[in-house]
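Novice: Each in structure tokens, the structures are laid out below.
Just so you know, all these numbers are worked out from the coordinates, no wet-lab data involved. A quick note: this is a predicted structure, and the numbers were derived from the prediction, not measured. Cβ atoms are built from the backbone, for glycine too; each structure is taken alone.
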Structure 1
Amino acid sequence: MPLDPAYIGSTVGPFEIEWTARESLLYALAVGAGARDPGGELQFTTENSTGVRQQVVPSFAVLIGHIGGLPEVGSYDPGKAVHAEQHFLLERPLPPEGRAVSTTTVTDMWDKGRDALLWTETRTADAATGEPLAVSRSCAYLGGAGGFGGERGPRSEWAAPDREPDVVVSMPTRPDQALLYRLTGDRNPLHSDPVFAGKYGFPRPILHGLCTYGFTARAIVNGLCDGDASRLRGMSGRFSRPVTPGDTLSVALWRDGADVRFLTSTEEGGTVIDRGGALLDA
């Protein structure tokens, strides 16, 4: 059956996830930490460096919240499903190791005619205490899944500030970046199999949107927070075009107090995350 708005409000979970310092270190490497300067981000890439306390790249919150997958929503072609938008808000900094439970709810299903947008919200809490850790909202673009008679959804306005960025952070990705990132759990062959990628119009496998998102989180922490991950409380952005592994990312940051706007582009040309926003501890 096609997408069915009756599934709005349905849930999956709670699912339990446990991670160790190994998983949080692997995530940091998968989103580029230490690639340019192995000694420059030891707080993310090591757990036993002298005088350095291990921290977690804040966007790891999205990863641990996706363990349970999507609730039932109807039928669509998974090869035409791409990550469209991602938000997260942390209640407190994530620990390098921990145990949590996550529940995912279908919150919106927008009919764009030929295509569809599916919104879900995941709430993650500490498994031992029940205290909230994070809330993440995800939007998936489902190509060819529209026409089910649902609401079209609202339009949102966003504009970059009319001034030069306060900071621009440049970060190269590796040619094998997608192969590294898939070890964090996303094994979609769109990011690894040339034949599968070609079937959907890509000349070669593309980078995971959430990998680009993690690179951007690092840019914010390093560019505006002096490397202190605890100061980045939340982040949002829309994936506007794919990144090819090996591209160099450039993140333009505008700060206004605790609020940040950003655009992530490739130096090869084109914005890849737009409508970017972040919330810092003042």
Structure 2
Amino acid sequence: MFLHRLVKQRSERRQYHGTFFLRNRPELELMRAIASNCERGATLKIGVVACSNGAEVYSIVWAIRSARPDLKLVVHAIDISREVVEIAKQGFYPLEMQQLIGSNIFERLTGEEIGQIFDREEGWMKVQPWLKDNIEWHVGDAGDRELALRLGALDIVVANKFLCHMNPPQAERCLHRVAQLVRPGGHLFVSGVDLDLRTSVALQLGWVPVKELIEEIHDGDPSVRRDWPWRYWGLEPFDRRKPHWGVRYASVFQLGKPEARVHYCSTESPGEKSTILST
């Protein structure tokens, strides 16, 4: 912990665009759980802030539409970089590592999942049309106070892996702004953020942590776990001895409601049988 504090103090912060498809599987499982609670044919509004090259956006859409094809999914994807938004909007990725992204974005996918998400075209992978419907792409700043007016109230807001690259005061202001996008009773997914900062804001604003799959989601992205304590974005080990550990290690919160309860159920998705959650 001491080494990690030292690293954070001495490191220069900057944004990265590297990411992966299906980066955190337990997190996607929980999103399916929330979607499973919707009435048949309902509209589910999702915002993905700092959407990068679109891998997270398409992963979320695939996870939910595979389980609930009856839902009308409306997705707003926002990033500050026009270049990566254009890459994401096209949904057209080279098989080799991309220079801009700096990572092999397909490395966490199985062959079956690749077949469900992409069509192959001469060394490129193209996201299938059924995953691109009703996605609105925006170039914008997550800290923009007008963003909530532009997008309206959303059922799920995903704000992962970018707040850690800001200095703490800027990250705190941005986290407050992002939370304003969530409708009362909606869910905020926020990983890749300084845990002390997230805990402080969550306690201050009375966010209710969703504790189901809390440890699985915390450990669900091996790249940030193995970078601790040597990188400022590294994620500390899960420790139930920590004060307010349920808030500290929760990556998912329900906003504007006094409690958040989740229970297990079973569902079928194409190609596999999954145990999922519902609220």
Structure 3
Amino acid sequence: MQGLRNYFRPWASDITLNGKTALITGGNTGIGKETAIDLAKRGMRVIIACRDTEKGDAAMKEVIEVSKNQNVVCKKLDLADCSSIREFAQNINSEEKQLNILINNAGVMACPYGKTADGFEMQIGVNHMGHFLLTFLLIDLIKRSAPARIVTVSSMAHKWGTINLDDINSEKGYDKSKAYCQSKLANLLFTRCLANKLQGTGVTTYALHPGVVQTELWRHLSRPQQAAMWMIKPFTKTSLQGAQTTLYCAVAPELETESGNYYSDCARASCSNAAMDDDMAQRLWELSCQMLKITWE
């Protein structure tokens, strides 16, 4: 049975982006790698940012081979370590003349309780804090490259999420699914707040749900959860299909005048009421700045 998989069609566009630069976190696997291949085919310089450079180098070679574009590089970035993020950003700012598309794609899902090098619960730390800091450190370069876009891969799981400002690191109690949903809601609130702060700069920002995609994110699910996922496999998306909404948000010209919204299946989608809470978005923004020891007005 092929299920619904045959109905998930690639987003079709012949737009070229020669001379532009894209940076994709987690671009070495899954939807990140498919995104890298597509943007490289459009003539972009593509920077694959990932923690495992051995896997990253292998992905880089594959992207080059498939896209026939030699202007693809891999750089080390550990989103669970602020010192790595700062070192990476310093390298990008010193070596790159422009950054037209930043895709905050990497993430962890439903992992056992753990903390990042800076003491953040792993899911909020990687999925939200790491990308928050990375975007902050690259924002001046992105602004100078305008028109530019910032695309953050979230999930429909945000609809089950709540932000616990008093225990953002889940130290008083940890439920891996709740922590994941919190981090994905944080992605939407970040995008919404960022859009407001970037008004008039020529930089637009988008959050999206890629669909239920077969990726390495499944590895931390319990055995019953993995069994359930395999049962619905015919109704899931491949990595190529899952990358389409990312590409739509990054490339589609009709989105040039939109910013701060949420997308699914290459179209604007409805999000939870919690994801539209501007007060919570600002409070989370302020808490993130405080915890990351940065000032971002």
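Novice: From 1, 2, 3, which structure was helix-only ellipticity at 222 nm (-39500 (n - 2.57) for each DSSP H run of 4 or more, over all residues; to 500) = -4500 calculated on?
Specialist: Details: 1: -4500; 2: -9000; 3: -12000.
It was calculated from structure 1.
Novice: A value of 1.5 was derived for distance in nm of label points 7 Å out along Cα→Cβ at positions 143 and 247; which structure in 1, 2, 3 was it taken from? Mind showing how you got there, number by number?
Specialist: Working: 1: 1.5; 2: 2.4; 3: 3.2.
Source structure for this number: 1.
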